[in-house]
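Novice: Below you'll find a set of structures to go through.
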Structure I
Amino acid sequence: MRIAPARRLRGSISLPGDKSISHRAALIAALANGDSHLTNFSTSSDCASTLHCLAQLGIRIERSGNDVRIEGVGVGRLSAPRDSLDCGNSGSTMRMLAGVLAGHGFSATLTGDESLRARPMRRIVEPLEKMGARVNCETGYPPLRITGHQPLSAIRYELPVASAQLKSCLLLAGLHANGRTEVIEKFGGTRDHTERMLRWFGVKVETVASSRIGAELSSCSIEGPASFSGSDVVIPGDFSSAAFLIAAAALLPGSELEIEGLGLNPTRRQLLAVLRAMGVEIETLEESEVCNELQGNLRIRGMEIRNALALKSDEPAMADNPNPFAPLIIEGSSTAALIDELPLVAVMGTQISGGVVIRDARELRLKETDRIAATVANLRAMGAEVEEYADGLKTNGPVRLHGANVDAYGDHRIAMAFTVAALIAEGESELTGSQCVAVSFPEFFECLESMVER
């Protein structure tokens, strides 16, 4: 795909449903007793993989556009599949469905495309086996052969990495366990969509924040075995998809963009703090809570961005720095909160005085591609000076990017981040592998083109 520079973005738009919330709504609805109606379900191929797997497990699903009706069968009552369950490119599908299957009295194999079969799955093996399931994952990578157990045993487990997928896997397994399953996080807490969705369906979830020497802890726990009824769910627009449109508008002076009905979960919107610190004018309008999730409208006005060190002291890991040429530093809990947007943050960092430093992001090397290496390679191709670390990178800034041949590396987030880079660059760029955006945001290029002024 050839991408020409843009002058600005103008328009108003509503986005397809949040991918993370859609996954969870479908899985929990399948375990409920009775029907659930999911409105504004994600159009992503990842969420289609979740629905396909559930259908193979005996769940009746009716879909009309972005509306999905799921006939739940109750906890522990899925049917054994006849074939392997193909999760496509979706690590969320594989990891969370593994937790569900662990509580069933049959064996099932989870597999996926070439990219997913290269992603690590060993992290789910130890806790699920402690709960009583058997997980055959000899290489540490898919396919996974899961032999479930009824009932599972409840455990108390401290996550070794910041992973909402692992946390969700264990909470969903906990629905099938005898007693209290508790999951402890020591990284400031990951996104909490699973807890919110379980509560919406009537499952009691207890969350506690505490501290011990040198570490902030949070925990969530549920009592099993659980029984709950189907529910109707309205899914807000996907913030992680919106991030690319927001950044493009922010980086192009004169832009005016409004996004309606957008998910504004506090664990997902750290990007707004970064942009506001850069001087971008962002308004949050008509914020309300719908189905236990915050949503509202965003209005963004593009302007010449400035050094990004004026973050408020209550923003973790991004304190003020009196040196106007020092880089913006993203680390610790801020890295976890920005995990989907970090390649985009690196692109934005090339436009501010001092650039940006991203650390504690080793998890990026384990995504659909090595996102650190991909980001570094593409930024260098566009004229930025970039230093690569084992757990992150450092960009210089400000720099005028130039058009170049860039590669998506089969990764939807890389494709969209470097589409934004191409819009602010001097001269035309060519993006190889643009079709991979269908994994999360099939309408991305169409939405962007409808608002771009050149």
Structure II
Amino acid sequence: MNPLSKLIIVLFLSFNFANAIAQKNESLAVQKAVEIIELFKTEQYEKAYTFCDEIMHRKASVDRFQVIWEALATANGDLKEVGATRYYFSDTFHVTTTKLKFKNGSVGLRLSFNLDWQISGLYIVDAEPMYNIPTYANTFGFYEIKIPFGPVGFENEAILTVPIQEKKYPCIIIIGGSGPVDKDLIFGPNRIYKDFAWGLANKGIATVRYDKRTKAYFGKIMKEHKNGNYYTIEQEYLDDLNEIVKKVSKKNAVDPNRIYLMGHSQGAGLMPLFLKQNKKVAGAIMAAGNYRSLQDLMLYQFEYLKPIQAKTKQDSALFDNLALLAQNAKIKNLPNTFPNDSLPAMYPFSYWNYLNKINNIELAKSNKKPVLVLQGDRDYQVPIGEYLKWKQALVAKTNYQFTSFQKLNHLFLEGEGKSTPDEYFNRSNVPEYVIDEITKWIKAQPRK
């Protein structure tokens, strides 16, 4: 077995690549976890023990398995439901955490499987990863309200975070990267967009964050596409963003003349298009935005990750296949007969045709609104070279301000050395100096 399933989480701009590697490993890990839990439920402790590796045989026994399971029932009451299983790959282990819902509470059962799919570890953990509230976020200093939006059939809710005092505040709308990104950008215990929202609220700036439409409705979108409804950046980003801008501008706590867009990853790379579509916003922040095309960044990432994650010839061949899919997506004017399974993430021809027609560089040069460009030097998903290309292309544009951070990765979390996917899951927070940089820039903008 191979460690490439982590690819599903960490590839370009948090893009959820539905590739064969990730599907195979994640599906098998979840299946194994459910099977082991079923053995515990039916008191087949001896059979469960046969799936353990030598390490577990030294650390535990059949009797120990029975004691652990029975203790859970004693402490929490009868087991009512086996909930969802989360998965990630760490070092050389496939790790699952399954939520067990008992009468009096819930716990997480974490299982570590080695590369031969033997149990190497069993732990009782929190049912959900605990969010580490940043030290700079005073939760008594702001409140949050929900804003419904979205067309019929694609209903959604955004979260408006507002400082507690009664006045009108500047507001930043946070726009996620590619794929089915959630409102907080969750990686293990980390909540990247929540860090930004709560940190900025304590600095006197309101924010809005929301799940992208693809988070809840990707399957429905693809089904409608098969029925002739094309899927493009308009459905993925523009429709919802345009509606949110209008709704936020009407909120009493928000200054409608000081609404800013903050895009991350692809959301930053597409910012010139967003600004063209939303002429009433005051400006924007581009955080780790791609200069080159999405497809070219994929190819770069495959080259970067291949020596890290490809351990066998089969792994290498799968990486080569992913690169071929990215090359296919670069073809201009793909025909409507082009198969989805020959394109990245199963996104259809209409999506890539739309992307290939956007000239973000020229749009950025024609933009006259103030823009703050942020970048982590250790970012491997959108490397520092992309930031430098933006800086060079816009050198004559005084409305753009550029700031990079030496220790930060793609998620704007600190680390050391060469960035790898594993560090995204280390408990951390966006540093306050990033929040301060955004705050300083927002407050420096002239009021209308």
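Rule-based calculations on the coordinates, nothing more; no lab input. All values reported here derive from a predicted model rather than from experimental measurement. Cβ atoms are built from the backbone, for glycine too; each structure is taken alone.
Novice: Any idea which of I, II comes out highest on mean count of other Cβ atoms within 10 Å over residues 279-286? Present the calculation step by step, with values, prior to reporting the outcome.
Specialist: Numbers: I: 14.1; II: 20.1.
Answer by largest value of mean count of other Cβ atoms within 10 Å over residues 279-286: II.
Novice: Moving to a separate point now. When helix-only ellipticity at 222 nm (-39500 (n - 2.57) for each DSSP H run of 4 or more, over all residues; to 500) is calculated, the result is -8500; to which of the structures I, II does this value belong?
Specialist: Details: I: -8500; II: -11500.
Working through the options, I get structure I.
Novice: In addition: I, II: which one has P(r) over Cα pairs in 10 Å bins from 0, in percent, as calculated, at 4, 19, 28, 25, 16, 6, 1, 0?
Specialist: II
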